[in-house]
Structure I
Amino acid sequence: MNHRLFLKAALLCATVGTTLALPLAAQAQTKLRFAHAGPETSSQHLAALEFAKTVKERSQGKLEVQVFPGSQLGNDASVIGGVRGGSIDLMMAGSGNFAGLNSRFEVLDIPFLFRDREHAYKAVDQQVGQELIKALEPSGLKQLAFWEVGFRSITTKNRAVRTPADVKGLKIRTQPNPVHLQAWKLLGSNPVPMPLGELYGALESGAVDAQEHPIEITHSAKFYEVQKHLTLTRHAFTAMPVVLNKAKFDSLTPDLQKVLLDAAQEAKLFQRALNQKNEAAIIADLRKSGMSVIENFDPAPFKAAMGDELRKAHIAKNGPELLAAVEAIK
């Protein structure tokens, strides 16, 4: 081969090599769409942004998480379906939304089951949580961590809640899961399942009278504009699974899988600390915004009205093991 032909061949090889290299470089970055229903000011969204930042840094740009808050990609039920089908990569929602995939998740929704935050955290971080994480895999979901919605408290428009009699007859928005629906029916109210994104309008129009969320959501979603009374019932703790399409997770290299798992655990701690730090300030701001806040609440009559019935129903449906494991936590 003469010198000129050699140069042409070398240039051709270099051009082909560059062309072939471009798709490989493009494939080196994986974008993950992360959907949730919380407002942009909510702790879950701030934790999602922290998660995205950590993932990008530790993967050296190979993974990029794009966060879509405020039900931009659909309500919780549709987004869970999207993650299972692969059209959405990541999502998080209250644990009750996953009970339709595995009813064992219902254990977390039993009212007055958890003594305090530490009890709830031990449950989801240890044995009970690990069993529930495995329970989602047959549905095509890889759970990365349990974040939190938090301890739920009731707000109303026309009357404050102090006793079970104050709840009777209320149209109250609740999660679309059997435990919450049965709990409010046992108290004589009319539970109305509804996506979070539709709730403000329903409260404003009077389609529902009341709602129950952790105060952080009540504050960030501005429900104080359409509700007058808050009672710190803390009647149920709602965990928040962060889940990824399992096929997508399995397609990643072990080092990138570890980045996602570690970042999710760290963001979990970030969110918990943020919620605890902000609680007193949120209560003060809700008062400043015009809400009456009842902090002294006696849970005993509420437990008497529904606790035993819900425990019996859970055991009949799912067996006693998980409930016993939660109650055995010291």
Structure II
Amino acid sequence: MTVLNKGDVKKCNQLLDEFSSKVQPDCPEKVIFSGIGDKDVYNITAPFEDEGELVIAGRVESRDSEHSSVYFFVNRDDEWTPREGAPVFELQDPFFTKISGELVLGGVQIFPHPTNAGQLGWRTVLYKGSSISNLREFAKGPDGMKDLRLVELADGSIGVLTRPQGDKGGRGKIGWTRISSLKELTIDVISEAPLLDGQFIDEEWGGANEPHLLANGLIGVLGHIASFDQEGDRHYYPMVFALDPQTGGISDLELIATRSNFLPGASKRPDLADVVFSGGIIRKSDGTADIYAGISDAEAQKITIADPFIQYEQINL
């Protein structure tokens, strides 16, 4: 495989057929949270270090609501409990990265839709700071855009992955651009990012969840691809692909797990039973990786897979 020789766009059912013939993930495990009453925790990040301690950011929400908060959790006796004194953000679907040595945290902010009465709008909001305790807002994405992600590149510039919908992106496609510093992250720059070509048919959609700078300078992207079935139920699958930040060239999408690879559990609604929302990936020295994911919009789990980015690191540029 070479990054610049991408094949034709593949639909969810084609990707599922390919995935079924591969070695399947194993060691599924529920990520247990406490200290938040009867609320659900899902769409979590992978653990990351903050002030010498591993922390998970998670979406905390009542089963019958879309109004959520992002809490920061620390591990106590094999359960993740809210970190004492940590801020709480009125956001959905947290994510993080490091840019110029600073922690960058983002999430989705919902608000009353400006023109459609009784409906909600959304945008991505970004914060930065030396640690969780001093995060400050520094940027917003365009109204109507989720899955905005940043990654620091080998030369110190910043890659920006976007996900417009509507006239430009339909149900949701991934865009890509580069900036030299966070000061250049404006709504215009985000909105004008060119789309990556040939990833999703118009009836399906997808987005980036966590980009990783690989050893050879490529970007390994953990993301999701999704579709509706004939009954209107949603199907979300974790996927990966490689991106060349110099050319914008990409590899084919590959699924890395399905809902059936995880443990049985609750669902927020019946139409969300087959939803796996990729939260983050921890690459390990033994050639495997742990995927942290939101399951059925009601809980969080992790699973072990073969490190999907090794194949991309073996490409000679």
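Every read-out reported here was derived from the displayed coordinates using simple, explicitly stated rules and does not represent laboratory data. All figures in this text were calculated on a predicted structure; none of them were measured in a lab.
Here Rg/Rh (Cα atoms, Kirkwood Rh) is compared for structures I, II. The highest value is that of I. When Rg and Dmax of the Cα atoms in Å, for residues 199-270 alone is computed for each of I, II, which one produces 14.5, 44? Label of the originating structure: II.
Suppose you compute Rg and Dmax of the Cα atoms in Å, for residues 167-222 alone for every structure in I, II: which one lands on 10.8, 29? Source structure: I. Among candidates I, II, the computation of helix-only ellipticity at 222 nm (-39500 (n - 2.57) for each DSSP H run of 4 or more, over all residues; to 500) that gave -16000 used structure I.
Figure out for me which of the structures I, II the number 19 belongs to, where relative contact order in percent (Cα under 8 Å, 6 or more apart) was derived from the coordinates. Value 19 for relative contact order in percent (Cα under 8 Å, 6 or more apart) corresponds to II out of I, II.
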